[in-house]
1. Given structures I, II, which gives the highest value for distance in nm of label points 7 Å out along Cα→Cβ at positions 4 and 36?
2. Out of I, II, which one gives -0.57, -0.82, -0.87 for log10 I(q)/I(0) by the Debye sum over Cα atoms at q = 0.14, 0.22, 0.24 Å⁻¹, for residues 124-171 alone as computed from the coordinates?
3. Which of I, II yields -26000 for helix-only ellipticity at 222 nm (-39500 (n - 2.57) for each DSSP H run of 4 or more, over all residues; to 500), as computed?
4. Quick one: distance in nm of label points 7 Å out along Cα→Cβ at positions 116 and 164 came out at 7.9 when computed from one of I, II, so which one is it?
5. Among I, II, considering only FRET efficiency 1/(1 + (r/R0)^6) of positions 100 and 156 (r between Cβ atoms, R0 = 25 Å, to 0.05), which has the greatest calculated value?
6. Using Cα extents along the principal axes in Å as the calculated read-out, with 101, 71, 37 as its value, let me know the right label among I, II.
7. Going by relative contact order in percent (Cα under 8 Å, 6 or more apart), which of structures I, II comes out largest?
Structure I
Amino acid sequence: MGLIERVLTVVFGGARNIVADTAEVFRENTEAGAGRQAEFKKQVVTQYGQEFHSNQRGWFDRVMDAVNRLPRPAMALGTLALFVSAMTDPIWFAERMQGIALVPEPLWWLLGAIVSFYFGARHQAKGQEFQRSVAVTMARAPQVVENITALRKLRAGSPGVADTGPDAKLALAAFTPGENPALDDWHKSRG
């Protein structure tokens, strides 16, 4: 018995596990890696929350946001209006298109660049706003998890949910039989 004990002590050590220490040289400790990853994610969410915390927008920002929303509907409705005008008054439509045919090509390129930059900038601003809202939502996640855990403890099948605690009157009332017509009928049928 002493020989086996000495061999196991040499392999596994008194307070250390040589096999585990050796294995960690070749493969990461999964539990420690998960802990580091969780801490990293927590720091990222905290940083996002601090960076995008200011949700207070002034009247000027709200007005500019409303103005920025006008070009897309205006272009879509204008295009539909051109189709309607081409069907209702083809001569009027043809006159307008002859005027557009006189627009030089560099001006078309400039218009294309302006529209592209407008929609690109709008897409980037909305993307950053979306990331801000995701960061705020992720910052609330720990509280939601705590609330769900607390709610699950209140289920009827949870251990200790009906515990009366230190209230002696409540404990006594729980064991005192009360009126139960169905149980009385059952007792009578049993006999």
Structure II
Amino acid sequence: MIIKETKLKGCFTLEPQIFIDKRGYFLESYNQRTFNEVVGQDITFVQDNESLSSKGVLRGLHYQRGAFAQAKLVRVIKGKVLDVAVDLREASSTFGKYVAMELSEENKKQFFVPRGFAHGFVVLSETALFSYKCDNFYNKESEGGIIYNDRTLSIDWQLPSDELIVSDKDILLPTLENVFK
């Protein structure tokens, strides 16, 4: 597996070695020992989640606060998404910056989003089956988010805004500037 740090410290892409033959393919999607060595932390995932969404569905930008903060290891099993992480660590040199990458069933890449980041994705294919591991349990009272179209972030979601399908809850999220007020 090839693991590389992105421009945001602590965020990593993971590219598995894929073994293809006439029967199909095989890959190791996760190895705790290798993963922890590369990211320099002892991460133990405690919850796996999965979502199925249609084209244009935008989920995010979400995070968990305080003792319920979550690191996530995300991947696409079927389809294609644009995946985004936003650095919310106020002491970080990349605070308020984001990284975006395409995750798909073809490239089989994974993305590690550490604690202290908001995370979201938009579906670029007709449907997408999205899977992610979390290192902490979900807690409704600790959830937070940033509006997907925050002007200071200026994220290019790769689809026209009139094609985006955003939940009623996510439409009401604050801007980055107002999250910390």
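1. I
2. Attributed to the structure labelled I.
3. Considering all the candidates, the number was obtained from I.
4. The read-out comes from structure I.
5. On the way: I: 0.00; II: 1.00.
That would be structure II.
6. Only structure I yields this read-out.
7. Answer by largest value of relative contact order in percent (Cα under 8 Å, 6 or more apart): II.
Read-outs: derived from the displayed coordinates by stated rules, not from any lab. Owing to the predicted nature of the structure, the values given are computational and were not obtained by experimental measurement. Cβ atoms are built from the backbone, for glycine too; each structure is taken alone.
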